[in-house]
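For reference, the structures are reproduced in the following blocks.
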Structure 1
Amino acid sequence: MRLPLLLLFVCTISFAQQNQYSISFENAVHHEAKINIRFPEIENDTLTVRMSRSSPGRYAIHEFAKNVYDFKATDSEGKQLEVSRPDPYSWAITNHSGIVNIEYTLFANRGDGTYSQIDPTHAHLNMPATFMFAESLQDRAIEIEYNTESQPDWKVATQLKHIKGNTYTAPNLQYFMDSPTEISNFRMKKFELDGKTIRFVLHDPSSDDLFSAYFQKVKKIVEQEMKVYGELPNFDYGEYTFLACYMPNVSGDGMEHRNSTILTDTETLANGGMKGNIGTVSHEFFHAWNVERIRPKALEPFNFTKANMTGALWFAEGFTSYYTNLILCRAGIISAEDYINGLSGSFNYVWTSPALQYFNPIEMSYQAPFVDAATSLDPVNRANTFISYYSYGSVLGLALDLELRDQDLNLDDFMKLVWETYGKPEKPYKVEDIQHLLKQYAGKKFGEDFFNKYIYNSEMPKYEPLLAKMGINISRKAEEADLGISVENKDSMVVMTNNPKIGTSAYKGGLDKGARILAINEQIVENTEEFKKITSALKPDEEISIKFSIYGEEKTTELIVGSNPSYEIKINADAKKKEVKNREKWLSGK
């Protein structure tokens, strides 16, 4: 998240006006932390403190207050103060003498990029999920002490400014809330690049040799991503910290912050993480430029009391996703063939989706509060109405890069222009600002056409000729049959598990999630193996009947078998020398 420059860390605020936090973990075995906060020099009669409802980098509502209990408020002499609850997220404290001390217990047992986890292995802290705050005092500096006396082998890793021992400070609430902290018996490696220190903190039981090998991959990623922008960001305090926790007790995630990132996964380096986790490193570090400093205006400043929404996630998250595997290829971590083959997944997810008729990439970005780790009890129709802005933006980033290269330009240089214009000076942007820069970089007609067709509308770029110039083939699998039905064995029945996509045979035939498939062309279906055997013999345009039961009623529907809408993207083994050269330049970042 975009925050004040390092110069602003030199504050004129007196020590007395600094809010002081402390946290301890005596009951870590039961996932509890004890938190104390001191708010001095309060001028208002009532001090309202609250838990956040959102977290930097996430766009949905998260009710962190639900895990807070045993709340107490006292004055400077330890006298209990009056507390009322104006809403589920707040505590209003009255009749104080200008100083309020609060304490509470936090239960925390989800280790990822949003929540906190406390257990005997570590204290994995996301600040909004952990600490209360007072909105009226959000411009004050914050000092925090991590008390680890009950865990003497634990160390502290965070982007916060180190003062002494386990005491750290932040210039204001925005920076504090954006500063996740890993406290454990971690290991750390670091290197210097472009006058900055890059630290990699690893909480993982794997060997030192594996850590060293993984760290070399991290270095290559950092170097390649710096080449895209031409320089590293001006990290506060001159350092950036990866907080990697690869442990069986966490949940897989990655979350960017101004000078650090959280990386969590159940796969340790010795158990698949060497390959499975490195893509998140690539994605999250790219955010140090794109999102953290090339910052959507709608997210500035971040609001901790509500969901945060922007129409720019197709660029902020999507273009970052485009570079994720491309950087791995440029760093030699994956092969060119693996990279090209890997394009098919996102490509098919986006361009075979019925959701294209409902929302363009900007509007898909607006859906983030409903999908970004959001929870709901009622069923949704996302298969027909939503395309992830990660994937949508990724395939549009591919199209833009290839279209630019067709004009002897490239996306790297365009991202440099965005960086110089909006990121480096930390000037938040609107979507139309990106269009204006594209017109400046590639010409008015090019910029208007790309945005009018693919950003403000949902047209599909002409990938076939663009990929052909890179010696890559793209083809449909139209000869394969497709009913649009997924099934599972459930209680000795074959049950449909998906909402059928609009336009598929299943959708047209009135089949729906939960339907029990009884027979196809009068052939009894007793298990998923029989279903697969029967359907694999079908041909596109073939007329069939399906007997099924739903809502306690047996029905038969006649339908026409559809064709597989998917595409396959492969390197052309017979590509011309010029096409091969174009591909090599693209994949090497030249």
Structure 2
Amino acid sequence: MCGIVGYIGSRSATEVIIGGLQRLEYRGYDSAGIAIYDVEAGLQLRRSVGKLSNLVARVTHEPAVGTIGLGHTRWATHGGVTEANAHPHRDASGSIVVIQNGIVENYLELKSRLLEQGVPFQSQTDTEVIAHLLAYHYQREGSLAPALRQTMLELRGGNAVVAFCIHEPDRFVAARLGNAGGVVLGSAQGEHFVASDVPAILDYTRDLIFLEDRDLAVVSRDGIALSRLDGSQVARPTVTVPWDPIAAARGDYKHFMEKEIHEQPRALVDVLRGRIDHEAGRVDLEDLRLGDADLRRVERIYITACGTAWHAGLVAKFMIERLARVRVEVDYASEFRYREPVLGKDSLLLTFTQSGETVDTLAAMEQARDQGVPSVAIVNAIGSQAARVADGGPIYLHAGPEIGVASTKAFTSMLVSAYLFAVRLAQARGTMTPDQIRPHLQALVELPGKAATIIERVIPQCEELTEHYHRASNALFLGRQQNYPIALEGALKLKEISYIHAEGYPAGEMKHGPIALIDEDLPVVCIAPRDDIYPKMVSNIEQVQARHGQVIAIITDGDDFLPTRARHTLSVPPTIPLLQPVLTAIPLQIFAYTMAVRRGCDVDQPRNLAKSVTVE
């Protein structure tokens, strides 16, 4: 989950690296550090605890000069949040520096061996083990690249490592082992970069190379050379990423999450762009490598994801089963990978991931591949590991960089991508004709405008709601059918950025336990659009009212009944039932955002969380 940036060129390495880290701070913000080298000034290490602004202040008072260096933002795994545990880490001689993303699963074993050899340790981290191992192999190999190769072969677990040695001042080396998160390389006019995610280097280049598992790169002033950990040479394609660097900046918005909420209409347009054909009544997914015959063979789909993406998977189950008539199971990826699932040859694995680097999701994809089952990844990050591992092809969200830890535009884009996939599967299997598909395409095209209407309308309404509920300690979210996962998502958004305990529940299950919680102090958010189960939701709302719960109802425009029953209502435009979750999710995002702002919480970087979970 940590952020990595490396630079070699003619500019101030400090400025380039700090700028890159600012775009990666969402990946970890417990501590940060840089190591900059200059022939005259030598190796200069600056580290600080807390957010990146603390490191910026330190560098302002203690400048680090040079044109080559490494930087890191940390999300703590081993050892407390202290300056000694912050990256970069050095070997005992101080000549080698290392930054890492991942977990060394056998670090205790390696550390014990090093301690027996008299190696002194300055931190509690597993990363420092890498630095000392690298120094040991450097003495034997006499060169940094083969030393890192030998070091990586001793590590267990997914790890991305970048290292520099003062004895080779014109280069640094990077390697990837397993699913530790991304390692992306870039070059532009005599400058070379390494980072753990694309936004860090978009100011300088959009032509990127992504390291695969067991790749090693030597990044020098002359260019980038790739090889494998076994020493063999390898070539990786250059991927041109279309994101504008400005899209990764906050602009005039107070928070990235606010910006990303407002970007949803544009993101929904982009996810549809070039994929729907009204005249033919069909969907085309450009990167999907499964043809009609492949899709007709699919009899069961396993959906795996984590967090918010799992909620998108739950909604996708309704879409796929109803439109394509294929059985769907939805698993947390962290559970799926350990339950020894039995996957038949007629199965397909469908994964949802914003970053494309979530370690549990990648492990599930590997498990499917081992059983001969193809996988498709609904993913935002272009060129990410999930996009590359998906042998059935990626379905890109095209949502652009999402910096706020709490997902907004990526989530609604996942729902629309899932719908496109469901329609594509239905047309291949013949469960929907072109005439039946066209109304669905029209409903999809209308979503961006409806999303814009919701955002403009609901923000002031939610700001007013916060005056009533910002002191709440608990909240309950209720929904039915495809809106039940939206209740889960609404509860997750509220708890992760406002720190209010919240639960999402199927409304029909309220009587089986949660009803005991309802009193005059409990806000109960009920998702109740006009659909075929609307009367059931009305009944549930009246049960909450009877116990004096404070009902906040998400309703459909034109509903004159529920405003007479609920204390507060937020309305959304009508659409076909299976697409309602795209619209009902947006007021819940805004409610969580305004509540967090009113409570003075750190919206973009909530405590203990990171954007990309690349460790178990």
Structure 3
Amino acid sequence: MERPPAWDGQPYLDELRPERGETVRLALFATYSVDLSAIAAMLLALIGRNNEKGSGAAIDFAEAVDQLRNRVRIIVQRGRIVRPVALPRVAGILDQFVIEQTHDERVRSWHPKIALVAYEGQKGPTRWKLWIGSRNLTRSEDLEVGVLLDGYGKRGKGRMRLDGVGDLGANLARAAGRADASAISDELDSVWWKAPEGFRLRALLNGLEDGVALAVEPPAGTIDGITIVSPFLSPNFLKAAGRWGPTDARTLVSSMPALVDIANRSGSSLAAFSRVLAYAAPDETIEEKAPEVPKTSTSDDEAEPQPLALHAKLVAFHQGDTTIVRVGSANATDRAWAGRNSEVMVELEAGDAFNAGLDFLIGKASPVTIEALALTNPVDTSQADALEESRKALMASWDPILRRDGDRFVLDARAEPQLTDASHRLSAGHANGDLLEWPQDGVRLDLGAIPLSIQSAFIQVRISSAGESARWMQRVTVDPPLDEKRDLAALASHMGLRAFHDWMRAMLGGETIPIGDVAWDEEMEGPANGRKALSYSRLTLEDILTAWARDEKAFTRVDKHFGPYVEALLAHDENLTTAEKKDLNELAQIWAIARKQLAS
């Protein structure tokens, strides 16, 4: 029997790339969790430099940070920045793009998954993209679903206004600390939006504000059947959904741990569904831990994602030849739909293509029975759950500050950190430093001297007990603020001499820097790299004069980068040999002569 076709997949990063001649004016992202590699990949995509691996070269990374510094913000739940085992030293400068939402997760979580991007070109009005779905800004390979809307300044075929999108934009802008929330709101309200082919926009369900519940009731009209897809469940939501549509036309697709948990606690809430199917648990096992949802163990290391693990969230109401579908961040839980979380969904009218893809998703899941689920014992994760409760209590009770005295740092909690279990141990440290045990009954932790090139507003935190631990990163206030030359120091010392020559030459020629050089997150340690750099296409006076002859503005365009980066290389690249420093100083003198002659 031939399987129905799956939905067309859209590479998330590729869809965010600007078109030729465009630049990103504004980009606001909302996510529950984030990892720094995904942030870097997103920045590279927004300047059109990401490669097929979701990465890019060190010089691409430098260009992305320079272009997008004041244009991109990522709003993430506090305490949900993933700390990889091997953190690239240069990743600390990504702190400027991250804003933490301070919801107390014991009662409420910041849980939306949104990308709102404005593109502007030399000609024509601003073009917008709005993505709403289930995917966090991480490297997870779970099954996800999302909707990408295109926004235009003019009315056109298939385009419509989207009620509430201005409020959504304003919510994001305020959460990101922007002062232009009202202007963004007004602009978005005037945009004409187009849904993907085969869909028609119906409504935006915006539950970002505290206490605002999502519209949970079915749409008007006769409901012929429902399909719920969600990796996390709660009995009350399922009981309510069990009254929608005919008894024999209700389908539930979830993760096996969630179904086992519900069957063991409230099997009757599953009885209203004629079909129950299971996928593996999603990689993001900490997403919504509360008494109403399943709990699974986590570890410091990022585990390989399980095949066909489910993280998509949607509710589909079947009405004759039409399906009304709600897609976004909300799980099938009371916490998500009753206003206890910040969530966003989009409602669309879909046709045959959507239903065929939904059938494909269902067909890949494993049918299960309530009886078999009830006989399966839930996995004992009590120790991991206890660590998670300590994490939440800590996040709700402390707001540490990094006190800076020159290059020396002290982490000041300003009050004794609170954990829920006296046997739990707290450790903390600078993002690129060692984890240090928190002093008992103390409020300050001396982190020592940290070189400018790896200074960051990110810290790392760990709670441990009996061989298990929970580890993450946070963005904190630095007082006084970090030196404004921090980015230069970090990028120059990381990029090295070879990449610096490549970058200057490419900008002089007005070229797109070729992807394929040393990856942005590859550590380039050891003086051998520096020695090899001089024999690799060294920048020359001929390059400068040739660029001037071709484009008189080229020199001026590059000049603003040249001097600061040379200064930063000489000051912070510990791999440079004496000969290389001499050569770089000579190049700086040549550049100064060229500046004087060409600018006159």
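Assuming -9500 is helix-only ellipticity at 222 nm (-39500 (n - 2.57) for each DSSP H run of 4 or more, over all residues; to 500) as calculated from a single structure, say which of 1, 2, 3 it is.
It was calculated from structure 3.
If Rg and Dmax of the Cα atoms in Å, for residues 22-325 alone is calculated from each of 1, 2, 3, which structure is the one that comes out at 20.3, 61? Intermediate results must be reported in sequence, preceding the final value.
Working: 1: 19.5, 59; 2: 22.3, 74; 3: 20.3, 61.
Source structure: 3.
Values quoted throughout were computed directly from the atomic coordinates according to the rules given, and no laboratory measurement underlies them. Keep in mind it's a predicted model, so treat the numbers as computed, not measured.
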